[in-house]
Structure P
Amino acid sequence: MSSKEESQIHALERSIERVPWKLLQPQALKDMYILVASDLDLVKTAYEVVSDNAELIKSWIETRKLSKPTREQIYDWSQSPDKTFRTLIAHPYVLIQESLDH
């Protein structure tokens, strides 16, 4: 891994925010978010997105590792407005991942 790649990964690591659903919810129905499966590393996923690794991203989409939140998920999360998500901007996308320690 080059020093530039390492620098980008460290910048992404520092950019992760924990945000309660109640703050994310207003934009949820506007397709603002991409849900990252819990078995993917959020930072590495964001790095691949900003690096435009199309083949890997395509495989994640096909296997539902990356997806838009469904209306059912949005409804379920709305029942727990304090549920937290790890969020990371991978321009032009906002990646969200359910926090396991909520």
Structure Q
Amino acid sequence: MSLARRIPKRGFKNPFHKEYQVVNLGDLASRFEAGVTVTPESLREKGLVRHPDRLIKILGGGEIGIALTVQADAFTASAREKLARAGGGAQPRQAAAQ
């Protein structure tokens, strides 16, 4: 029997994998008013995330025309750009908690 058939095929599980809850900017624009600071708790209240204590990532999908300050664990480059262009900002959650 060949070596390839004798070796177990279990795959690989990355122990450093991060599981994010994702939120699009278009969803933020439709559920929040201008000038509001969006926190993980407020995302939970609006039904955009299930667990505010887990990692949250903001994606750049959709358009945002209002100024929002968003606190999350990660942001895509397009999300940061669109928030800045609308007059808001992106705050990393660790910096916001301190």
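General observations
- Which of P, Q yields -7500 [helix-only ellipticity at 222 nm (-39500 (n - 2.57) for each DSSP H run of 4 or more, over all residues; to 500), calculated]: Q
- Given 25 for relative contact order in percent (Cα under 8 Å, 6 or more apart), calculated: source structure among P, Q: Q
- Test item: FRET efficiency 1/(1 + (r/R0)^6) of positions 3 and 35 (r between Cβ atoms, R0 = 25 Å, to 0.05) calculated as 0.00, pick one of P, Q: Q
- Looking across P, Q, the calculation of semi-axes √(5λ) of the Cα gyration tensor in Å that yields 37, 14, 12 traces back to Q.
Here, each number is a calculation from the coordinates, and none is a lab measurement. All figures in this text were calculated on a predicted structure; none of them were measured in a lab. Cβ atoms are built from the backbone, for glycine too; each structure is taken alone.
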